[in-house]
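*Asks:* Next up, some structures in structure tokens.
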Structure P
Amino acid sequence: MADFDYLSWPFFEERHAALARELDAWASANLTHEHGRNVDDACRALVAQLGQDGWLRHAVGGVDYGGQGETIDTRAICLIRETLACHDGLADFAFAMQGLGSGAITLFGSEEQKRAYLPRVAAGDAIAAFALSEPDAGSDVAAMQCAAVRDGDDYLINGEKTWISNGGIADFYVLFARTGEAPGARGISAFIVDAGTPGFTIAERIDVIAPHPLARLRFEDCRIPASNRIGEAGQGFKVAMATLDVFRTSVAAAALGFARRALDEAVARATNRKMFGKTLADFQLTQAKLAQMAMGIDAAALLTYRAAWQRDQGRRVTKEAAMAKLCATETAQQVIDSALQMFGGLGVVSGQAVEGLYREIRALRIYEGASEVQQLIIARELLGERGVKPLA
């Protein structure tokens with residue numbers, strides 16, 4: 001990350017600026033992206049390395065459980081994701097999933113659950129996963145079909161989950177299943193399911209354009225103790241949304257990291273590529289494109305760190321986080337596309353930085369709430385502030 005000027009914005013404290021600079025130096029020295037690497041092995045190694053060097057402490061809350069602070073610092077999470085994404089998308093993924101996968105335990109877990117799982121997550125000794133989506137229940141969480149039925153001191157789980165990041169390599173999964181206390185979203189509960197629990201299998205590994213561990217999970221009479229439930233029965237939707245609220249803004253930050261890297265690559269290309277006796281940067285069309293890229297990145301960064309700052313002040317940020325994610329991911333897609341265009345044919349060659357960024361950014365416009373869902377959230381929040389409730 002060449003430009004640290006934004007760290008002087010009033011959203012940040014000095015500790016945040018120091019964190020970003022320290023991590024950038026660490027990433028430059030330790031992250032060596034290798035094209036064609038085995039993603040399972042690489043992800044395991046990255047989690048271990050991030051834990052060993054202390055970065056995963058920021059992903060969990062509670063000093064007694066290995067966390068950096070008593071609560072998760074949203075601005076720190078965002079700066080870490082932005083910095084890691086700028087260097088290596090898989091490193092960003094590894095960090096983010098440790099936080100998202102254990103976030104429900106940080107926020108709602110019992111003392112026993114926190115002590116059993118969070119220190120291992122912070123140390124990089126246990127890989128976490130967040131199992132919410134289903135084949136017919138992605139954005140529409142209330143359509144969830146995976147069910148957990150109480151059986152004495154246990155629950156029996158049956159159903160499937162899909163698009164589960166870290167699926168196949170995680171040591172434990174925070175699973176959301178229908179428990180039937182009420183219809184729709186009010187009848188869902190959250191559970192911890194350890195890998196290797198009888199009745200739990202990896203039904204399918206899923207390959208995507210930006211490779212990372214991903215799988216479809218199957219549960220067939222999977223028995224877990226009732227003590228593995230996180231929070232109260234029927235409160236799973238609340239648990240899931242609170243967890244996503246912490247980490248949704250950080251998706252915007254990851255998009256910023258990808259966009260900043262793309263801009264750096266574009267500037268280097270424009271100033272070195274010779275064309276018609278000039279450099280690419282000498283053409284006004286190129287200058288205009290670079291200006292649009294830089295302006296979009298700053299606008300997205302302002303929205304991102306406004307949302308992060310507001311959440312750290314204890315304020316509700318549903319609308320602001322949606323704005324940040326929508327703006328940052330859509331802007332990053334445009335910035336990366338423009339950077340790739342400047343590379344011409346070289347831009348689509350496997351192993352080139354901009355080619356990798358082009359694949360990395362696409363999923364961010366879908367996961368943790370697709371761009372269209374973010375638009376609905378923003379509009380409904382806006383209308384709600386004015387006392388209007390949409391019919392659909």
Structure Q
Amino acid sequence: MSGNTIVLGAGMVGVSVAWHLAKRGRSVLLIDRRPPGQETSFGNAGIIQREAIAPYAFPHDLKTLLRVLPNRSIDIRYRPAGMVAAVSPLFSYWLNSFPSRYKKIVPQYASIISLSTDEHAPMIEASGADHLVKKEGWLELYRTPKELDRREKEALDAERLYGVEFKRLNRAELDQVQPGLSSDIVGAIHWLNSWTVESPGDLVQAYAKSFEAMGGRFELAELKGVQKTATGWTVNTSEGSHEADDVVIALGPWSKDLLKTLDYDLPLFVKRGYHVHYNQPQGKPLKYWLMDAEKGYLLEPMKAGVRMTTGAELADLEAPASTGQLDAAEKVAKTLYPIGNRVEALPWKGARPCIPDMKPVIGPAPKHQNLWFAFGHGHQGFTLGPATGRLLSDMMHGEPTPIDMAPFSPSRF
């Protein structure tokens with residue numbers, strides 16, 4: 001079977017790249033070992049985060065470091081073996097988080113975040129997925145006036161510089177929007193132009209079906225290898241071999257292993273995360289997506305129940321699950337809002353593909369013609385998938401992009 005373009009990876013990023021290429025009339029084969037949206041794109045908080053103009057930096061202040069060091073925090077945990085294995089990219093991540101470097105990264109990162117909802121919108125319409133998406137924003141809760149004041153100042157800058165929309169809510173206003181919260185909460189930031197999704201995996205699947213309706217093809221198969229040929233590329237899978245003019249690597253945290261076979265050693269590392277669902281409380285269901293900002297977890301009213309998602313765990317990609325972080329979050333969450341019992345016996349575990357300068361890798365491979373990269377989106381692959389698809393498609397067709405792509409170039413390493 002011959003295809004003009006093969007996209008490897010059927011998460012939000014890979015599906016979005018495939019969708020944009022098929023929309024332009026390309027023959028596209030999308031390949032993954034699991035159905036679309038069933039890996040990292042399945043387990044996130046389900047927020048298209050238009051407000052997330054600043055990436056998560058490595059903590060530098062002594063107060064945070066002393067809090068994290070005992071390894072009992074809800075927002076950040078680590079495994080020593082995972083830290084050792086990723087010591088080089090983590091050190092670069094720490095360096096890039098110094099204010100002098102970070103302040104240069106933020107406007108670059110914000111440029112692609114600013115495209116997020118605009119690029120999701122046509123894909124939502126084309127896939128008939130409006131029923132999955134709410135455009136009412138989400139709530140970032142605070143327990144102390146000092147932290148709420150600090151966050152409001154950041155939000156005002158984001159509003160002025162990057163078009164983020166928000167409203168500060170005092171406790172009385174918050175009770176009108178989302179009643180039933182713990183008395184410990186003093187107020188919230190209501191992010192207004194971010195969207196929420198009641199089933200992230202279903203949205204990716206809807207996009208994939210839209211891709212197939214445009215003539216795209218999906219193959220469920222294990223990837224065996226990728227080789228350069230005189231005329232293009234050969235992709236070998238458990239289902240057979242495929243020839244292509246172009247290949248796009250969008251395998252998220254699994255991109256690194258394939259890249260090594262092609263003589264690339266990019267500084268990709270992972271931040272793991274967990275989620276579990278709870279029954280909605282009787283009589284007063286959770287209406288809004290909530291972040292307990294000073295604790296570091298989220299609650300989301302999903303189709304499967306109230307989903308709780310954890311912060312980051314620095315660990316090896318395939319290390320066994322550890323429920324300590326999730327259990328600690330659950331204990332606090334049940335005092336925040338009266339969620340019911342767990343729906344699943346075992347929590348879901350996933351991994352975010354991260355790059356030390358906190359920006360995704362999007363663009364042509366430095367050593368090979370017609371090989372393209374689209375991975376490393378960290379916490380925001382779900383948010384940035386459609387924007388990445390649009391940008392990479394523009395680049396592959398030699399057309400100008402709406403933002404400067406140099407900050408995201410694979411050649412920066």
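We did not get these values from a lab; they are worked out from the coordinates using the rules stated. The structure displayed is predicted, hence computed values, not measured ones. Cβ atoms are built from the backbone, for glycine too; each structure is taken alone.
*Asks:* Kindly point out which one of P, Q the value 21.2, 80 was derived from, the read-out being Rg and Dmax of the Cα atoms in Å.
*Replies:* That value comes from structure P.
*Asks:* Tell me which structure, out of P, Q, gives 11.2 once mean count of other Cβ atoms within 10 Å over residues 65-72 is calculated.
*Replies:* Numbers: P: 18.9; Q: 11.2.
Of the structures listed, the value fits Q.
*Asks:* Given that helix-only ellipticity at 222 nm (-39500 (n - 2.57) for each DSSP H run of 4 or more, over all residues; to 500), derived from a single structure, equals -10000, which label among P, Q identifies that structure?
*Replies:* Working through the options, I get structure Q.
*Asks:* Then there is this: Which of P, Q yields 15 for relative contact order in percent (Cα under 8 Å, 6 or more apart), as computed?
*Replies:* Only structure P yields this read-out.
*Asks:* Another question, if that's okay. When FRET efficiency 1/(1 + (r/R0)^6) of positions 17 and 377 (r between Cβ atoms, R0 = 25 Å, to 0.05) is compared over structures P, Q, which one is greatest?
*Replies:* Going through P, Q one by one, FRET efficiency 1/(1 + (r/R0)^6) of positions 17 and 377 (r between Cβ atoms, R0 = 25 Å, to 0.05) peaks for structure Q.
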